[in-house]
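Down below are the structures I want you to see.
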Structure 1
Amino acid sequence: MKSCRGLSRGAAIHAAVAVVALLSCSLVPSLGEKSGRPGDLLSDLLPDTGRVAELQEMVESLGAETYRIRAEATKELLEATVIPKRVMEKGLASGNPEIRERMRRVMKDGGSSACWRAFVEALRAVCLSEEKGLLTRVEAVIESGIPLEDLHLATKAVRLTVKEVDLPLVGEMAGQANPQRRGLAVAAAAGIGPAALNILRSLGQDDDPGVRLEAAVELGNLKSRRGVAILGEFLSSVDASKRVRSAQALRALTGREFGYQALAGSADRKEPEERWRRFLESEFEITGEVEANPLVYLFNGTDLTGWTPCRRGRMLEEGKVSWVVEDGVLTCPGDGPGDLRTNALYEDYLLKVSYRSDRAGADSGVGIMLQPDGEGVDGGDYLEVQLLPGRTGDLYRIGNFRGEAGGKKIGFSHRRQVDRPERLNEWHELRLEVRKGEVKVYLDGVLVNEARGPRGGGKILLREETTKFEFRSITLQPL
């Protein structure tokens, strides 16, 4: 990657990051007492040095000679909402093998749900208020080690709050080792505009394809032909989601299509790709702009990136029969009960799932609003939208999910309200509109069911039962 590390922060930014390096979430309970202003919510995630000293002492106690002391320190660290990155790194680098081993366990099994939930609320407040000048605090909280569960929300917040004075900070973000952080730098640079053109040019050469693609989109929006040329390179990508994104961006920027179909086979794409190549080598004009709220391609057509296969709520052990991807199709192994769940949480979206089955009894489902810390036997509470030929669109209450349909609480299930034919061996589309807890279920474009659930973010999952089921395009449009 071509780095932007040559840019430096101002004194105020240095001071802020120095404070945030001391992060834990011991003050999260006080969030409810604040006004809800985004600046206050972010500041509440920056506690004092005393808590950090306590955590450092606990880490040292992991290597104590007395078992009781080691066990108590392990328990307290496992219950800590967040452990500062520098504290974790010190534990992992310890010369004491007992400390290193216990620290690895803490990192694997420790919980931080309270902290990331507080961060999500703060990011949501930033988006609602569109308050400028909070990038330093947002970036500092991320730097502290709080999990970035909702990347789309963070991207939107960064873009809305950034100011031109943040240019040095954005430059440092662009030089981070983590591609997610560099992706946020793309959004921040886009929020600044032409003054950040050099940063976007650098990110347009990034080693990570996702970062490079989004940088190219923003370069195109700034009328850079180089950005459009980079988009053209993605038309032959093995990643179907990136082909779709680049084709949509090229169409928006140039008004051209050349018969290119991103989901067609390589042979069918060959001639349109050549037509695009010749066009991009000409003196073309950039006549349009790509909207700032792109589709999220949950399934990339190649592998399980962004998903985790589970059985009974636990991550599937390595070597077990799992979901497979072949020729752009995601296939459920039918060895359930289990599921394939997103790593990230989503809130307020339009989800489109393309699916098909080859037998009348084939059974699957799409789960939404999954809370991983729920009490259900499947490792979470959620609403399942049934996928079963002849009954697709029925709703099921999983675990202790609390929802309503038809004016009543959902007990076990709620039948769909409109019948629709579902031919076997044909692709169908399930569309779910989730907005402020309201859920609308569409089957092949027809509204078949409605429900109400809790507001807030949750994971999305695909159910694995005991029959084969296939999925193709899975996209999410934030609302």
Structure 2
Amino acid sequence: MVDKQEANEEKIVRNGEVKVNVTPDRLEAYLKVISAINGNDATYEDAIRELKKSNVVYGINEELLKEIFENKIFDQEILIANGLPPVDGVDGEIKYFFDTKREIKPKEDEKGNVNFKDLNIIQNTKKDEKLAEVIPPKPGVEGKTVTGKPIPPKKGKKRLLPQGRNTMPMPENPNILISAMDGHIIFKKNILIEIEPAYVVSANVDYSTGNIDYVGSLLVKGDVKSGFNIKVGGDIDIWGVVEDAKIEAVGRVLLQKGIIGKGGGVVKANGDVILKFIENQNVYSKGNVIVGEEILHSKVYADGKIIVKGKKGFIIGGEVVATEGIEAKNIGNYQHVRTEVSVGISEKIKKNIEEIEFNLKKNEENADNVKSAIYSLVTAKFSKKGFSSEKEKLLEKMRRIQSELPKQREEFEKEKENIHRELQKYKNAEVKVFNKIYPGVKLTILDKKYIVNEERTFVSFKLIDDEIVCGKCH
């Protein structure tokens, strides 16, 4: 029985063979050498032939293939060839030149103090300023299958220029988006960038908004609360009351209800300032100041005219200076409140004149003091008490100062003459009163002074033959 079984086994003869299996993505090929039974083993050449038959021509591990046959690593599937996977392209992206994740939060200084008035809510931009740049997609790297066929990579997605209203591609580089005007940036749904020329605050300027510094024009539909600052590169239109705040505009300022407070408020404009009333405040305009009701206890300076001709039309208290003239319904009041009005002169020139007058007075005082000091020193020198070397030096110094003081005075007088010549351009400026001017009002036209000593009605004050003359207003 045993002999018969052995005889049957001797009859089984099978040569070794090589099988190759390629994965569906063609990126890997596996090789399996099946052992021979009573036959010849498969050879390295057999493996090469089978690989070619399966079209495996790329990424073959030659060293491993040789090792399989040298060490008879049979009857197991071995990864023998690797393809090259493609490297997909990188999507294009957008580089922003402003803060796209802007948080409204108060600024903190180095010491940890928090300023709730400085919330930095507006992102300003200037015309032609860069807003964003489209970075093109990066190309991928081609792959290859074990059969030698190329595998194309996925292309990176292109990003579109996020061009919204009032923006444009840069002429020299259409991949860069620039602002077409001065304004503030609006980032819409992370898709579009727009520029608005005017910024609108729908409520009050207070701790909810903080101070505002904006390159364009501004509309505030509410009040501006005490202690807050607004600075704009265009016009300002405020519908509510301004309370002891600082307002500054490159253009004009329109305060539909006026400005009031305890003296800390300031309005500065390169254009006209138009408002309902001014009370205990400071206004500076390089244009005209037009007031609907009254100016009370304020300092108001205009390079143009100051006009107060509303229903009340009062200028009471404070100092009002207008280069081209002042027109008001009433100036001063029956209580003779100190009220100063000046025309034909600017705030700057007025300060220069005051400074020169002060310097001339000081020069005169110094001359008297030096003269007295020299007299005392000379008297002491020729007395029998003796004269020290220190006093001799002091006498020399006093004489030197005495010789310099007339030169200083001459320079101050020259400055005064130059200012007087400059003022002649505005010698026709007038103060016009369309109802009453009260006693105690101090008038200045150019560098001439006039104090009103009796109540007058419907009059004008102007310069005639270098004197201030009061006449009927017409």
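A value of 4, 17, 25, 26, 19, 7, 1, 0 was derived for P(r) over Cα pairs in 10 Å bins from 0, in percent; which structure in 1, 2 was it taken from?
Working: 1: 4, 17, 25, 26, 19, 7, 1, 0; 2: 4, 13, 13, 12, 11, 10, 8, 6, 5, 5, 5, 4, 3, 2, 1, 0, 0.
Of the structures listed, the value fits 1.
State the single structure among 1, 2 that was used to calculate Rg/Rh (Cα atoms, Kirkwood Rh), for residues 145-232 alone, giving 0.94.
On the way: 1: 0.94; 2: 1.33.
It was calculated from structure 1.
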Here helix-only ellipticity at 222 nm (-39500 (n - 2.57) for each DSSP H run of 4 or more, over all residues; to 500) was calculated and came to -11500; which of the structures 1, 2 was it taken from? 1
From the coordinates of one of 1, 2, mean count of other Cβ atoms within 10 Å over residues 321-328 came out at 13.6; that one is structure 1
Answer label among 1, 2 for the case where relative contact order in percent (Cα under 8 Å, 6 or more apart), calculated from the coordinates, equals 7: 2
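FYI, it's all coordinate maths here, none of it is from the lab. Keep in mind that what you see is a predicted model, and the values were worked out from it rather than measured. Cβ atoms are built from the backbone, for glycine too; each structure is taken alone.
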